[in-house]
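Several structures are given next for inspection.
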Structure P
Amino acid sequence: MKMFHSKMCLAALLTLVSGLSAAQDFSREQGLAYGPNDRYEQEIVRFEKREQANPSPQGAIVFIGSSSIGYWSGTVRDDMAPLSVIPRGFGGSNMNDALHYADRIVLAYKPRAVVLYEGDNDIAQKVGPARIVDTFDKFVAKIHASLPDCRIYVMSIKSSVARSSHWPKIQATNELLKQRAENNPLLTYVDVATPMFGEDGKPRRELFKEDMIHMQRAGYIVWRDTLKPVLLNNELQYEK
């Protein structure tokens with residue numbers, strides 16, 4: 001699938017280019033191992049109980065990821081309309097959590113497509129780009145073992161004001177994710193990070209909440225306007 005590219009200002013471009021060599025240095029870094037997966041069990045059980053009371057449609061698009069997806073749950077269906085969306089963001093999850101719970105909150109719905117956002121917390125937890133992307137590969141393999149035609153849209157990891165020092169490792173991870181998409185027709189890399197930079201080449205403060213990590217509505221409007229055209233172009237034809 002074709003990559004989705006956003007326009008960006010010159011200052012942001014210079015910021016991105018200046019970090020490329022540093023990002024390449026990090027690309028093979030494994031970093032720390034992932035911790036245990038059971039910390040989100042109660043949240044996953046709540047999803048399952050909700051399903052029992054009000055089953056989600058099969059053949060929809062599952063949005064899975066960390067709190068950046070979780071905080072979007074209230075508006076993402078309207079933002080992606082008329083596409084059928086099942087939001088399944090949970091806590092401060094990482095790529096390994098997404099892999100661990102994929103059977104229960106992705107495959108259980110037999111989706112036609114998956115939108116994945118992870119990596120933010122991985123890097124904050126000192127997991128290296130190589131380990132993150134290796135875990136992403138396992139996530140993709142798990143999905144395609146059960147749903148071989150399922151399309152997966154992987155969103156680039158954003159840079160936030162509070163975590164701006166992580167940008168070189170974020171870049172390295174994003175570049176590896178982009179390479180995966182270039183080599184697999186069922187994967188699409190969506191760059192939501194670039195339009196979040198301002199003219200000064202830094203993350204736009206007005207997009208974030210007071211903690212300068214999580215986004216407020218303005219940030220989700222950027223994500224909506226970046227991601228939705230890609231999904232409409234590829235997924236509207238399959239909407240029932």
Structure Q
Amino acid sequence: MPRHSAHRIELLRPHQLRDIIEVAPVAYLPLGTYEWHGEHLPIGLDSLTAHGVCLAAAAKTNGVVLPPLYYGTGGGHGHYPFTIMMASDAQISALVEHSFARLEAFGFRLVVLFTGHFAPTQVEMVHRLAEQWNSKRTALKVLGISINEIPCLALPPDHAALFETTLLYELWPETVDISRLPALEGAPMPESDSFSEARHDPDHPLHGIIGPDPRTFSRENGPWLLEDAVNWLAAQVSNASAHSGRI
């Protein structure tokens with residue numbers, strides 16, 4: 001059975017959607033991008049992570065999760081291999097705003113716009129879209145949240161390094177393959193190298209990986225990292241829902 005299939009909107013029939021909207025009119029809309037994340041991680045990591053976190057949060061709060069958008073913007077490295085980065089957020093914003101309008105028409109009263117791609121341009125877009133929609137004072141409220149805004153995570157957010165590798169492994173373990181990186185014993189990296197410009201060199205052993213060496217990751221850290229993220233997000237949703245007057 002597909003993971004959290006009871007909350008995946010694309011798998012639900014109309015009567016199932018009506019039942020969910022009656023009880024918890026909450027829709028999660030995950031965002032990400034296609035982007036290089038080293039040899040050990042998939043290019044859809046940001047969207048996969050956002051989708052997985054939203055599905056886990058929906059399992060706590062009820063509601064539905066839309067399929068993630070894989071087109072993102074910002075980051076300054078659109079030239080990296082296997083990266084598709086939009087030059088502006090115009091097309092993404094149009095899709096999101098239309099989704100807001102349709103979800104409101106369906107009867108949803110809260111949308112969680114949650115991005116796993118946290119380049120400043122993308123985060124600013126998420127906040128702006130939420131603020132602009134909420135300024136209309138419609139029946140639908142929007143929460144705009146980026147994964148790097150979750151407080152008190154034991155592993156700080158990074159790019160393709162320890163945080164993203166650990167969290168993705170907990171969500172989609174079949175997508176992570178540390179063996180695609182050089183053996184740690186043969187090519188250890190000093191801690192000072194974690195955020196150096198050298199990581200942008202295609203010849204660097206950890207090309208494009210910005211943050212602590214992912215080869216040191218431990219799968220045992222994944223459950224509590226995911227739990228902290230999901231519990232915080234679910235709490236934000238529950239608080240917003242309590243003030244919406246519907247849930």
Structure R
Amino acid sequence: MPGPGYLEAITADNTDYIQTRIARFTKTGIETVDGRHREVDAIFCATGADVDMIQPFPIRGPEGVLLSDLWRRPDAGGTQGSPTRFPNLFFVYGPNAAGRSGSVSHSVEVQVSFFARVLRKAAREGICTLQPSQRAADDFVEYRDAFFRSTVLTENCSSWYNGGKPGACIHGLWPGSGAHVETVLREPRWEDWEYTYLNRDGNWLTWYLGNGQTREEEDPASDMTRYVRDPSEIDLRTLHDW
């Protein structure tokens with residue numbers, strides 16, 4: 001990241017900032033695609049991250065669709081860290097995950113906290129699979145593209161945010177600030193998701209109603225009348241707390 005001194009270093013008199021792509025390394029230096037050869041004493045390789053979201057290994061959904069094929073489409077995307085047509089698949093720092101402001105650690109914490117909410121819901125409600133609905137994903141892509149058209153990120157240049165393809169959709173950033181994505185994911189829109197349940201053939205409300213009793217009621221050691229106390233056990237100095 002361009003920290004203090006970065007711009008000063010690349011504009012210094014003893015620095016050449018070369019954007020021409022490298023053709024090959026030679027025994028004495030570097031040759032660029034324009035045929036020019038520059039002799040150097042040392043080469044430090046810092047290639048950075050892959051500018052695309054495509055995985056180098058296959059991830060296939062239940063319909064046989066490859067995630068790499070899905071994410072090569074111009075309307076690729078999902079919502080809230082999960083792609084459509086891939087149940088129970090979530091990504092930390094996946095497409096449109098990180099806000100335009102804030103830090104990496106903050107973005108990761110926001111996403112992991114959201115995943116924890118998803119897991120709690122699945123465990124509590126007997127959910128077998130969940131995935132964003134296609135309508136929710138389409139609406140998110142429509143909002144995302146409209147949002148970024150009002151920013152400089154859609155100008156005709158290549159960047160990490162558009163996969164190195166000028167004019168391509170912005171998939172590297174959340175369409176909003178770091179504070180915005182935190183607010184959105186704090187209260188998930190569960191109606192945007194599609195579910196299957198563990199109890200597929202029976203009454204799906206059994207996850208909610210159970211057997212009509214709480215776990216505390218079935219525990220002989222639990223105290224169901226905590227509000228009742230022996231007067232001798234009450235500290236009069238703290239009576240106002242009651």
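General remarks:
- Answer label among P, Q, R for the case where distance in nm of label points 7 Å out along Cα→Cβ at positions 40 and 64, calculated from the coordinates, equals 0.9: P
- Taking distance in nm of label points 7 Å out along Cα→Cβ at positions 88 and 224 as the measure, the highest value among P, Q, R is held by Q.
- Of the structures P, Q, R, the one that -0.62 was derived from, the read-out being log10 I(q)/I(0) by the Debye sum over Cα atoms at q = 0.09 Å⁻¹: R
- Structure from which 17 was derived, relative contact order in percent (Cα under 8 Å, 6 or more apart), options P, Q, R: R
Since every read-out is calculated from the coordinates, none of them should be taken as a lab result. All values derive from a computational prediction rather than experimental measurement. Cβ atoms are built from the backbone, for glycine too; each structure is taken alone.
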